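Some structures to go through are shown next.
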Structure 1
Amino acid sequence: MDHTDNPWQITGSEEIYDNPWISVTEFKVINPGGGNGIYGKVHFKNTAVGVAALDEDGKLWLVGQYRFPLNSYSWEIPEGGCPLGMDPLDAAKRELREETGLIASEWTKLLEIHLSNSVSDEFGIIWKATGLISSTPEPEESERLEVKKISLAEAYRLVETFEITDSLSVAAIQRLWIDESKKVRGA
């Protein structure tokens, strides 16, 4: 099978919604099986950035906030949007400082991830940040944040018990857990 050959045929499209962060387009399509249908696509105008900030004791910094789309509270790594054309690492540094007041001296890319590729083109990049120093948090007007730090083992437990469900956070915590397990095994 040729993995570069697109089996979908687009016969028309209409932008249904547009704001500064997303647009929604409805496509008229002929699907891979030959049937007519529609497909909706959410286009994100930002790159998602996340920061797994670890202090000198290996504690992971988390941010808690009420998430409007979920209608519930969420604990997650510091994260936000990077406008297209901006350096994602600069955006990650900004988000870490704004949400936690932390500044990191060492940055390592952990993951690149598509967050919901069946309906959106949202793309994310997650960094590990170490060498932390404290400054003053500067949350955005739309953010009422609580900040805490926990052990990586506790963070992993919260993922395993479905108490942390944010995709950037789950991916980052699982990746860190795997990396730490390899160190312990000497792999």
Structure 2
Amino acid sequence: MTTFYLIRHGKPDYLPCDERGYSGFGRDLASLTKDGIEQAELTSGDKRLKDAEIIISSPYTRALQTAAIISKNTGIEIKVEMDLHEWIPDLTYKYTSSEEAFELAKEFTKYRGVYPQNTNVKWESLESLRKRVINVVNKYTNYNKVIIVGHGMALRTITFIEEMKPAEIVECTYKIGQPECKYSFA
């Protein structure tokens, strides 16, 4: 059994993306705010993390920056996993604002991540998201303790909790083939 420390990235700053008119994946270049950096610094001092063997990170800037802060303060190596990225709010990659992404997330929640019949939705389904994240997690079940830095919606697919706060740690025990984590907050 592996213990995973799931950490949502610190608070991001989308203003530079908005100012540049970035859309789709371009919005995922957003770095952390000053508060987000402080959140990651605080989280990096959590005693549960000190014995972890590896940090797995989403490729998105806000997660990588959070993982880098944790790595710097713990001395634990980071490995980037392409498929650990956040839920895709628009499979056409044309959304242009946080507001549009949040509206699509509300629709995703309303339909519990399952495409409603006779509609033409744009977002990634819950089944697809969960499968993608679980495939990443399964690759690290040979470790005893693993830190995973990613995104609230993606990480929640394996914990089944309602919300993760920025830089919050959710501790899970996990066995391959059993994607439901038992979680506890410290």
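Every number here is computed from the coordinates shown, using simple stated rules; none is lab data. In this text the structure is predicted, and so the values were computed from the model without any measurement. Cβ atoms are built from the backbone, for glycine too; each structure is taken alone.
Mean count of other Cβ atoms within 10 Å over residues 149-156 computed as 16.9: which structure among 1, 2? List each step's numbers first, then the result.
Details: 1: 16.9; 2: 24.2.
Traced to structure 1.
Set 1, 2, criterion distance in nm of label points 7 Å out along Cα→Cβ at positions 133 and 157: the highest-scoring structure is 1. Work out the source of 9.8 here, i.e. which of 1, 2 gives that when mean count of other Cβ atoms within 10 Å over residues 5-12 is computed. Working through the options, I get structure 1. When mean count of other Cβ atoms within 10 Å over residues 29-36 is computed across structures 1, 2, the figure 10.9 traces back to 1.
A value of 3.9 was derived for distance in nm of label points 7 Å out along Cα→Cβ at positions 77 and 109; which structure in 1, 2 was it taken from?
Numbers: 1: 1.4; 2: 3.9.
Label of the originating structure: 2.
When relative contact order in percent (Cα under 8 Å, 6 or more apart) is computed for each of 1, 2, the one that comes out at 34 is 2.
For the structures shown (1, 2), Kirkwood radius over Cα pairs in Å is largest in 1.
So if we calculate mean count of other Cβ atoms within 10 Å over residues 13-20 for every structure here (1, 2), which label has the highest result? Please report the intermediate quantities before stating the final value.
Working: 1: 10.6; 2: 13.9.
Going through 1, 2 one by one, mean count of other Cβ atoms within 10 Å over residues 13-20 peaks for structure 2.
Could you tell me which structure in 1, 2 was used to calculate helix-only ellipticity at 222 nm (-39500 (n - 2.57) for each DSSP H run of 4 or more, over all residues; to 500) as -10500?
2
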